[in-house]
Structure P
Amino acid sequence: MGLLPVSISIGILCGLWFQTTIWVPWLIPWVGYAAWASFYYAGGDKAALPKSIAANVAGMLQGAIFFWLWTKIGGGSLIFLSVIIGIFCFVMTMEGNIPLLSAIPGQFVGAAVYFGNLGAHKGDIWVTLLSTFVCMLIGNFAGLLSAKLPDLFKKASPAEE
């Protein structure tokens, strides 16, 4: 049976998430999918949820700060951009020493989707931050739901009946 139950769960929920983003265009589907993947990277269970959310939020907040610094202080300079990319990547990796932020790829995902989502919101730092947060939160909870749904359909063993 292997991955079949969770695959069905993920397939149905991914379709529902995409349809939701059609009804609410402010929500960006791939941002939720990225957070979903982050949830599974962090362990794919109840304990993974806070780690994935914390890492995603840390990454997107740092992405917003990074973008603000580059546009407001760096004047769009590519040299400045290279320097602050290096600094922020160093910081996100070092934050992995904090247990709640130990899912380091989740921070990179948070920053990356923040930057990718900027275009959908015409470069508005705050609207992008809010949209990214909402979509990533939904994606993480959808990940948890997709991991738990298969348990509802498991047959009880004779000892449990």
Structure Q
Amino acid sequence: MAKKAAPAKGKAKAAKAGGGGVNKVAVLMVLAALVPFSLPTVALLFFTMLPTMGAWASERGPHKYAWLCVGGLNFSGVIPFLFSLWFGVHTLDESFSMLSEAGVLLWAYGTSAIGWLVYTVMPPVVASWISFTTDRRVAALKAAQKKLVEEWGDEVTKKGA
């Protein structure tokens, strides 16, 4: 009698891990399609969103959240300048003029630094909060258990009645 072959677990993991490259290609294709229609916007976004692109390109592993955290705050720092470009003079010269001002890049890169800070600091803060609430819950359950033992006697603590 022939043995059945066990399913290949490595192939399933490899297929699942390979999907990340498709998303990067799709994003790059969308950005490439925007270039001819809005070159001043693309130029401003390219130079001000460099920290987000760096976080996106450098992050490894299945859980890629750094670029979301950095990108969200980085984009929030770029939005005021993007609006002034859109509702003002929307030319490539104006875009490069904005980029030559130190305040624009300082604001964009400063907000991305805050994003990196949030990404770095929040996991330990959340872990300590969960530990704290778990310890409080265990203490409350032990107190309730002690109260039940006092009320019902030691017989309730015996297993297999």
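Since every read-out is calculated from the coordinates, none of them should be taken as a lab result. Quick caveat, the model's predicted, so the values are computed rather than measured. Cβ atoms are built from the backbone, for glycine too; each structure is taken alone.
A value of 3.5 for distance in nm of label points 7 Å out along Cα→Cβ at positions 121 and 153, calculated from one of P, Q, originates in structure P. Upon calculation of Cα extents along the principal axes in Å from the atomic coordinates, which of the structures P, Q produces 84, 60, 22? Value 84, 60, 22 for Cα extents along the principal axes in Å corresponds to Q out of P, Q. Quick check: 38 is what I get for relative contact order in percent (Cα under 8 Å, 6 or more apart), calculated from one of P, Q. Which structure matches? Derived from P, not from the others. Quick check on the output: 1.8 is distance in nm of label points 7 Å out along Cα→Cβ at positions 49 and 73, derived from one of P, Q. Which one produced it? So the calculation was done on Q. Here FRET efficiency 1/(1 + (r/R0)^6) of positions 97 and 129 (r between Cβ atoms, R0 = 25 Å, to 0.05) was derived from just one of the structures P, Q, and that gives 0.05; the source is Q.
Who wins on distance in nm of label points 7 Å out along Cα→Cβ at positions 25 and 137 among P, Q, i.e. which is largest? Largest calculated value belongs to Q. Assuming 5.0 is distance in nm of label points 7 Å out along Cα→Cβ at positions 113 and 145 as calculated from a single structure, say which of P, Q it is. Comparing all candidates, it corresponds to Q. Computing mean count of other Cβ atoms within 10 Å over residues 41-48 gives 15.9 for which of P, Q? Label of the source structure: P. Of the structures labelled P, Q, which one yields -26000 when helix-only ellipticity at 222 nm (-39500 (n - 2.57) for each DSSP H run of 4 or more, over all residues; to 500) is computed from its coordinates? Attributed to the structure labelled Q.
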